[in-house]
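What follows is a set of structures for review.
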Structure P
Amino acid sequence: MIITTPAENTLKATELQGHVILITGAGDGIGRAVALACAQRGATVVLLGRTVAKLEAVYDQIVATGAPEPAIYPMNLQGASATDYAQLANTLEGHFGCLHGLVNNAANLPYLSRLKDYEPDDWLHTLQVNLNAPFLLTQACLPLLQAAPAASVIFTGDNTLADQPAFGGAYAISKRSLQHLMTLWAHELARTTVRVNLMDPGPTQTRLRKTIFPGEANTTLATPAQLAPGYVWLLGPQSNQVHGQVVQPALN
C-alpha cells in the first residue's frame, strides 16, 4: 500500500512547534529543503552533513527567517563508526533531551554500472552511506526518539532506480534494502510511540540525479521544495496513524 501525502495547505504554520528534528544530508537537495520547511513550521533542526560550508549556508538561511536557531553536526557517514553515532546521540541528549523526528536522507550514487564492472570500494562506500548509516543512526537515536511524547522516523527511498532491471548497482540494492529495513523497524516498534515510514520522492531535481542523467531535461521533474511539505506532514501530528508505510508526496 502506498500513501500520498495531503496538499501543503493542510499544514499549520506551527505544525512542528517545539519539535527537534535531525536531518542527514541537510546541506543540499531534499535534505536542505526539508530542513528549511521544518524550521519554517517551528522545529529546531539539527543539520547533519559532511560539508560544513553547505550546512552553514542552510543555518544562515534559517536564522534569517526568524525560525528557531538550528544546530550543525558535521559527520561523514561514509567513514563513521558505531562510536561516532553513539557520540552524536550523547551530544543530542545533552543539548535537547529527546528527538521528535529523524530524517534519514543522505545518499551516495557514484554511477550506474554493470555489476561485473562495479568498483569494490564504490560498492562498499555506497552501502555504508545508504544502508548502514540509516540503520546505525536510527539505532543510536532510538532512546532519544522514545524519550519524546511521539516521534517519527523517515527513510528516503527511491523506487524509480530500485525497480529498474539492470545497472542500478549498489544504489539500487541499498534503496530496496532500505525499504525492508523500514518495515523491520516498523514492526518492532509497533507498540511504541515511534512511527517509522519510507518516503519515495520519485525523480527529483537534485545534484545527485543530474550526475547520473546529465542529458535529462530535469526542469520537468519535481523540485526538493515541492517535496518538503510531504516530509513535514509525515513528521507532524497529522500523520500520527501512519506507520510502516511507503509514502509519496503530493506535488502542488
Structure Q
Amino acid sequence: MRQTAIRLFSRLLPPLAALAMAWPAHAQDLVVSAAASLTQAFRDVGAEYEKAHPGRKVVFNFAASGALLAQIQQGAPVDVFASADQPTMDRAAAARLLAEGTRADFARNTLVVVLPASSQRQPRSLEDLAAPDFPRIAAGTPASVPAGRYTADAVAAARLADALQPRWVFGESVRQVLNYVARAEVDAGFVYRTDALVEAGKTRIAFTVPTASPVSYPIAQVAASAHAQAAKDFIAFVRGASGQAILQRHGFSPP
C-alpha cells in the first residue's frame, strides 16, 4: 500500500520534485524531507543517528523547501520536515501540517555570491554585479527556493532589481544554482556559504550578501507522521551536541 501511494504521489508532483523524492522501501523507515543545502550535513547526521538508534533507518528527500512543502501538502509520507527558511515552515504550520510543539530552530547560514574558480572578476558588493562583466547571474526561483527569496529581497533593498532583472538564470534549488556556477555556465550565483564550501575547488566566494533577516533553519515533525517517536528523537538528535557538531563541521552556525 505504501509503495502504491508513493507511485501515485510521484505522478501527481511536478517532474523535478518527483525526481528529488527518495522514498523508503520499508514502512519502518523514517522519512526526512530537508532543504537541498542540508544534503551533505544531514547525510552525516543521519548516519550518526542510526548508530545511536540501532535498527532505525533514515531516508532523506532533498529539494527546495517550497517543493518539499508542496509534497507534504499533497499527502506524501514524510515524518520530519527541515526548511531553509522560516516563511516556508510558517506556511506548513498555517496549514496544520506540523505536530504541535515540535517546531524548533537548529542552524543558521549566510548568503554569499560565488564565482567560477576560473573567473578573473572580483566583485565586492551587489552594486558591482550591475557591471557588464556579469551578464548571467544565477539564483534560486524566489517562489520556491528560500535562497532565491533572500536574494530577491537583498537585491530589492539595494535598488538593483531593474538593473539585474534581465540577467537572472533561475534554478530549482540552491544546489542547482551552485552547479551552474561550478560549471561556469553563469558569471556569478547566489548560494549559501555552506554550499560554496561543497564546491570549493570549482567556485570561490566573492562576498557575503546582507540579508534583512537571519538565514535560519527550522525543523518539525509532520503531523501525519507514522513514526512520531522516531521523528521526535531525530529532531532531538539534530539539536543535540552530536548533531550540532556535525552541522558546524559543514559550516552551519548554531541557531
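Nothing in this text is a laboratory measurement; each read-out follows from the coordinates by a stated rule. In this text the structure is predicted, and so the values were computed from the model without any measurement. Cβ atoms are built from the backbone, for glycine too; each structure is taken alone.
Out of P, Q, which one gives 1.6 for distance in nm of label points 7 Å out along Cα→Cβ at positions 41 and 177 as computed from the coordinates? Source structure: Q. Tell me which structure, out of P, Q, gives 23.5 once mean count of other Cβ atoms within 10 Å over residues 153-160 is calculated. Answer for the origin of the read-out: P. Work out which structure the value 24 belongs to, where relative contact order in percent (Cα under 8 Å, 6 or more apart) was derived from one of P, Q. Label of the source structure: P. Can you tell which of P, Q yields 33, 19, 16 when semi-axes √(5λ) of the Cα gyration tensor in Å is derived from it? For semi-axes √(5λ) of the Cα gyration tensor in Å, the value 33, 19, 16 is produced by structure Q.
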